[in-house]
Structure P
Amino acid sequence: MFTTWYNSPSDLGFLRDWASNRIPQTYASGRSIHLVVWLDGTGKVGTNQTSHGPACGRDYPLSTAFLDDTRQLADIFKGAAGGPPLYVTLFTEFQTYACQTNAWAPSPEVTNYYLALKDKYLAAMSIFHSVAPNAKVSLGWGGWQARYDDPSTGGGRSMFPYFADVMRQSDFQSFQAMQSDSNSQDILDMTRMLGQYGPVMVAHFKPDNGSQKTWTADLKTLFTDAYIRQATSMGLFALSFMDQVNLATDPTALSLVRSGIDKYGVFPTAR
């Protein structure tokens, strides 16, 4: 599986260049493509008028322009029905898009924002399904969400039920694992929470501070029979590396990844 990112409309230029060569060549080789859509750096943050009322958060994900761009993305990355999947992690780290983060109801404006974001998520998923017959779409969680709970605001673990409706309609579930201290327990906790709604992917894995020590410790835990057995039994089916930096640090790091993939990886995947 090859992973790439869409972070803003400016990315459409180079992505279009891939549509005639790199993308069809990847599918032809039997490999899947994974598209991560991260929009926390795009557009302005403020109050937007929505069908649910005033909503406070980043405007681009709620815009008609985003859906227009989604149609272009689906056309760029489309593959054949029955061929290798196009996995889409949509709105990754979406808990940070609203004016107050990681909670459903710290204010009415934040609740309205998430209601409107769910509408756009379903609309975007429909576009991917109609334009790209091989597309499978998920909502992208930040993997820190399971670390705490705040029922009073619908924060932490209490936030998951508010998105159960869209997760049940999704093709799979996804989250990132980018904590700087450790991620192995977060991966289990998030997989346990999300696995009740469908197969689960770690959409982008890398310690946020780049720590080689954390990265190595996480993988030495992940790449064991007991861990893989536990994680896959709860629904984990894929893990995507954020980038090549940590695995390219030295031959030992590369060997750790290669041995783990050789032992536990499945090629190609058709989940």
Structure Q
Amino acid sequence: MTQVLVAVLALLAWQFIPQIGNVSQWRFLDPYFIGSPSQVFTDLTDLLFGANGVPSVWQFLWPTFLASVLGLVIAMIFGGALGLLLGSFEFLGAVFRPFVVALNAVPRIALIPIVVVLFGTGLVSSIAIAFMVVFFVALFNSYEGARTEEVHVRQNAQLLGASGWDIMWRVRFPYALAWTLSSLPVAVSFAIVSVVTGEILTGSAGMGLLITTATNAADSNMTFAVIIVLSVCALLMLWIAEEFKRRVLHWWIQQD
């Protein structure tokens, strides 16, 4: 109830404070720059139904959503697998981890032009951009998870004749899986942000293109409307990710 009250008060302040006297002389309170909840709601309705000359948001939301999901899933699988491999075999980890850290230090936004040259400006490039960002999140979490297995369990498995591959799959894999899936909320956010950023920079069809169009038209209300749609989409993906994690890691949660 308190959260609802705070939200209502914030919306009322946003709507009415800029209308008081000369308050709008300050840019951060000028409706031209910050819009108003009532007009944002109107533009949001137009976006959802494709009314009053405003294109329907669904044709832009689908490419962004699809690229985010595919990039997220592919990156989590490959990043998790590589992290498990590097965390399970010390020699491989010692050799390749410095290269992985160096690659992770490269700003992904600087690689977007290369991605565009390789894959164009369509869906494949958006997936590749999301993959580049989420991959390292999954890799490092999986790597750390694989290295946190209980020592006595690994030693007992070795005494019983388990090979390195057996220990990786039967001992380290559950920990790597738990750590990797625990990063899902962060990975979902990174996937959406990276795809939208790529669409803004490349002009690909998607929510980024809508944001660019609204910004070029200096339409703050439409910009906020697009942001609200993206936020709801992100919350939906986060909810799905949390449900998936809860079902897959039911045994891990019970341990806690």
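Please treat every number below as a calculation from the coordinates, not as lab data. Nothing here was measured: the structure is a model prediction, and the numbers come from that model. Cβ atoms are built from the backbone, for glycine too; each structure is taken alone.
Out of P, Q, which has the highest value for Rg/Rh (Cα atoms, Kirkwood Rh)? Going through P, Q one by one, Rg/Rh (Cα atoms, Kirkwood Rh) is largest in Q. State the single structure among P, Q that was used to calculate helix-only ellipticity at 222 nm (-39500 (n - 2.57) for each DSSP H run of 4 or more, over all residues; to 500), giving -11500. Derived from the structure labelled P.
Computing mean count of other Cβ atoms within 10 Å over residues 107-114 gives 20.5 for which of P, Q? The read-out was computed on structure P.
Which one of P, Q has distance in nm of label points 7 Å out along Cα→Cβ at positions 131 and 147, as calculated from the coordinates, equal to 2.7? Answer by label: Q. Of structures P, Q, which gives 1.10 when Cα Rg over 2.2 N^0.38 Å, for residues 59-186 alone is computed from the coordinates? Here the read-out was taken from P.
Relative contact order in percent (Cα under 8 Å, 6 or more apart) was computed and gave 16; which structure, P, Q, did it come from? Working through the options, I get structure P.
Structures P, Q were shown, and distance in nm of label points 7 Å out along Cα→Cβ at positions 75 and 243 at 3.1 was computed from P.
Here distance in nm of label points 7 Å out along Cα→Cβ at positions 19 and 67 was derived from just one of the structures P, Q, and that gives 2.0; the source is P.
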